[in-house]
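Each reported figure results from applying straightforward, stated rules to the coordinates on display, with no laboratory input. Since the model is a prediction, treat every value here as computed from it, not as a measurement. Cβ atoms are built from the backbone, for glycine too; each structure is taken alone.
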Structure P
Amino acid sequence: MAIIDFFDRGWDIGGSATAYIQDDRHFSFDEVGTLSCRVAHALLALGLPKETKGAVWSGNDVTAWACSLGLWRANMTWIPINARNAAEDNRFLLDAFDCEVLFFQQAFADIIAEIRPSLPKVRHWVCIDSDTADAPSLESWCGGQPAAKPDVAYDMDDVFVIMPTGGTTGAPKGVMNTHRAAQTSFVHVMLTCTYRDGSLPVNLAAAPMTHTAGLLSLPCTAQGGTVVVLSKPEPALLIQAIVRHRVTEFFLPPTVIYALLEAPGIEKVDFSSVRYLLYGAAPMSVDKLKKAIALWGPVLAGGYGQSEAMGTICNLRPDEHLIGGQLASDERLSSVGRPNPLVRVKIMDDANCPLPRGETGEICVRGDLIMKGYYKAPDKTAETIVDGWLHTGDIGHIDAEGYVHITDRKKDMIITGGFNVYPSEVEQVIWSHPAVQDCAVIGVPDAKWGEAVKAVVELNPGQSASVEDIIALCKDKLGSVMAPKSVDFIDRLPRSPVGKVLKKDLRATYWAGRSTKI
């Protein structure tokens with residue numbers, strides 16, 4: 001199935017039923033499907049070939065999402081643009097990935113006007129919600145086009161998206177993912193989030209639809225379910241939407257879950273409709289995971305993936321968080337689950353040789369899930385995909401039960417006095433402190449040790465902890481080598497628009513003017 005086939009499957013099931021809800025407005029499958037057809041016909045009328053690059057610059061919005069569906073229906077390639085990014089970052093992506101068609105909301109018209117002269121490759125501009133001096137409105141641009149599905153041929157290895165990645169460690173690379181990879185990924189999601197009682201899913205798109213939330217909504221749509229689109233990423237609105245629309249599934253990065261756990265009155269909120277709270281994109285605190293399960297029940301589902309492997313390498317199902325009705329061991333809860341059915345996972349050494357179970361090395365992946373390559377970067381592609389195996393850059397091991405454990409990113413490992421320290425192990429201990437909201441452990445230059453372990457800590461509102469508290473906790477649990485030599489407290493850790501802590505930015509503060517590994 002091509003990616004648009006997942007929407008069309010739901011359209012065939014749903015018809016006039018509600019496909020999307022945004023604020024107080026309901027959008028039927030017929031309405032969104034017809035609009036996507038008109039967008040596709042208008043694109044094809046421009047004479048654009050398959051895999052022409054297009055982007056949608058918008059907040060979470062159903063009409064904007066229909067433009068993305070229209071790009072796919074015309075078998076063109078989507079460049080995800082996050083409206084929360086800095087304008088220059090988005091301009092870089094549009095230029096580097098050769099965008100030719102740009103849809104944008106009128107709210108961003110001033111920004112678009114500023115960067116437009118520096119985007120000569122963009123030949124077609126469409127304002128989604130109104131006419132502007134330099135771009136027609138979506139209605140005037142495609143309103144007269146046919147409402148029927150255009151006859152477009154797809155090859156499963158055609159590229160449907162160029163996903164930016166690497167922004168936490170350097171200039172973004174463009175990951176080329178195919179219809180085949182999307183199909184594999186969505187099958188994995190549907191095997192995790194099952195509805196065998198005849199009910200339909202209600203998915204909450206709380207995170208940006210230009211990233212995980214948008215793609216994760218398509219398995220729900222394919223089953224004829226409803227997607228509730230959250231316009232603003234505010235915890236109060238998220239809670240309200242879950243209760244009001246009886247949401248059954250949604251994805252949140254760990255940092256947002258941490259904040260939700262601390263929301264006043266959260267223990268009184270009716271989350272009984274929720275079957276699957278998907279978490280991933282960053283390591284999850286085991287202690288906070290236990291707290292979430294105690295509060296909401298066994299509904300959390302962990303996942304591990306990369307843009308290079310369409311997000312679904314491994315999965316820790318809700319039932320796997322328990323053993324005999326009790327919480328599973330910390331070892332299992334700290335894992336990212338077992339490999340999904342349609343992917344192979346091996347741990348390899350630096351010579352690309354498989355390691356025995358239990359030994360630590362680089363996590364490598366093979367299967368239809370992996371990317372076609374990096375856009376216009378064959379050298380980087382060849383470094384990353386070796387003999388058909390995607391080298392993830394993540395360090396970890398597989399335990400005796402087959403659960404995959406991520407120790408850390410290769411680039412994040414700290415070498416202090418000749419010893420390897422994996423920041424994630426230290427972070428798990430610091431997260432267990434009741435006053436800690438979030439933390440990041442990095443290596444900083446040190447004359448004696450080469451690198452010293454430093455913890456940068458974000459506390460819960462109104463709570464306190466001392467440097468001595470944090471260091472003593474780590475020494476008690478991990479020993480003096482792995483314990484931080486210093487601790488800095490910070491109001492808010494730097495994060496990407498999708499919630500990942502930007503360790504690159506943290507390190508830059510301490511490595512300024514010195515050689516660094518990033």
Structure Q
Amino acid sequence: MSRRFRALALAAAPLPLLAAAAMAGTAAAQTQPLVSVPGNVSPALAHSQRDGAVDADTKMSVSVALKLRNSSELDKLIADVSNPRSPEHGKFITPAQFNDRFAPTQSTVDSVSSYLRGQGLAVTKVSENRQVVTASGTASQLQRAFATSLGRYTDTAQHRDFFANDSAPKLPANIAAAVQGVVGLDNHAVKHKNSVSQKKAAAPSGYNPTQLRGAYDTGSLGTGSGQSVALWEFDGYQASNIAAYDKQFSLSSSAPQTVSVDGANYDASPGDGQGEVELDIEIVHAMAPAASTYVYEAPNSDQGEVDMANQIASDNKVSVVSISWGSCEPDTTQAAITGTSNGIKQATAEGISFFAASGDDGSRDCTRSQTGSGVDAVDFPASDPNVTGVGGTHLSVSGNGYGSESAWNGSGGGTSTVFDAPSWQAGSNGKRTVPDVSSDADPNSGYAIYSGGSWQVYGGTSCAAPMWAGFAALYGAKLGAANQALYGLKGTGFHDVTSGSNGTFKAGQGYDQVTGWGSYDGAKLAAALKG
């Protein structure tokens with residue numbers, strides 16, 4: 001029987017027959033030995049007190065992240081299309097091509113979905129790239145489906161409550177073989193914003209668009225017309241604040257467009273991260289006023305971050321993404337990191353570039369988390385090799401031109417404990433180092449931002465990331481995983497920042513773990529990239 005007629009015959013089968021087939025598949029899975037899915041237990045459990053069990057009737061949702069196919073081939077493709085010296089350079093693929101070659105198969109999705117339904121869970125969504133199956137149910141159903149217990153905990157370091165799975169989830173062997181992570185069994189992880197508000201002012205104070213474009217030499221690069229930038233956010237903004245900024249500086253930017261992830265839309269009532277979102281939008285408008293901006297808003301959780309990465313990749317409507325939020329690497333589960341990184345891999349294969357703030361706590365990114373201020377650590381997603389991590393400097397201008405830069409002591413930088421050093425980076429003891437590049441981030445040489453109905457001065461690497469996203473929009477051509485091209489220039493087109501430190505590391509000639517290769521000289525860097 002041909003495949004077409006087989007499909008038709010299945011579609012025509014009576015519903016009881018289909019139900020019986022699904023039940024048979026579930027029963028077969030349940031007879032298999034259970035296998036642990038590693039990397040799915042919150043590191044916070046090591047310093048938290050268990051206060052009891054999660055109420056059995058509590059409603060919960062999880063994202064079951066599936067393994068990619070042909071991972072080595074995908075890594076090679078990303079390296080080739082992003083390498084200016086490769087004959088495959090710039091031959092980016094479409095979401096449909098990605099799904100055909102690298103996404104989990106539909107039969108894999110169907111098997112996992114059937115198993116979850118067999119455990120009483122509702123499968124509420126499958127991502128367009130088939131990488132994530134979202135399921136919901138009660139705590140009792142989730143505990144049964146993943147063969148673990150769920151506890152209520154108090155983080156004794158951060159003094160806050162959360163829930164988490166007590167042990168790694170377990171699944172029947174054939175289902176576990178397809179699953180790389182179960183994200184959402186704990187709610188400990190909260191992404192922090194990498195911005196610092198210094199002061200409010202009655203009038204604009206801090207660097208304005210003219211000074212920023214002059215200092216970083218982008219005047220000859222146009223306005224970003226025809227380009228689109230995505231902002232990776234966990235809060236909302238007020239359109240009136242963006243309009244006030246644009247009017248003050250005579251920018252002709254179009255209004256940002258909000259894209260909801262997992263039903264999140266904070267714009268009606270933004271929270272504490274409002275200033276973060278608004279500075280991201282306003283800095284992109286300052287540098288590339290004609291570029292379109294899409295504000296992706298997701299729940300502030302590991303699950304929200306995984307789903308956002310995959311939605312940006314599936315939508316494929318932008319050429320660059322700016323990320324100003326992150327989490328300390330040691331505090332993040334491997335399942336959440338890999339789920340997010342796999343979405344980023346797809347996006348870079350499509351030609352989308354990511355620029356992420358490297359953190360505002362110097363070499364010790366876990367200062368504000370449970371791991372503590374005594375541990376050297378870096379921020380994720382900036383530590384992902386397919387993401388360009390952006391550190392911070394103190395900028396001095398000369399009129400409306402470049403004066404000098406030194407390292408900002410808050411610039412996040414160091415060595416990843418998760419990612420190996422890629423081929424284009426020397427690394428440290430075989431591991432990836434951060435940041436890759438930098439830009440102004442010191443609140444003492446901060447940015448004029450209109451937020452919350454008033455002018456404020458903002459700093460932090462949250463400001464440096466959209467500065468680089470703005471440059472990428474002005475450059476105009478897709479870069480994909482930009483690090484390979486940037487490192488290949490060996491400092492050409494950069495302001496090398498050679499003084500200052502972030503704690504453990506010192507700035508120096510060439511690449512360093514405080515400012516990377518340095519900040520951009522827009523005209524020179526664009527010329528160097530075009531070769």
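Here are the numbers for this structure:
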| read-out | value |
| --- | --- |
| Ranking P, Q by relative contact order in percent (Cα under 8 Å, 6 or more apart), the structure that comes out highest | Q |
| If mean projected area of the Cα convex hull in nm², for residues 305-376 alone is computed and equals 4.9, the structure in P, Q | Q |
| Answer label among P, Q for the case where Rg and Dmax of the Cα atoms in Å, calculated from the coordinates, equals 23.0, 71 | P |
| Answer label among P, Q for the case where mean count of other Cβ atoms within 10 Å over residues 233-240, calculated from the coordinates, equals 20.9 | Q |
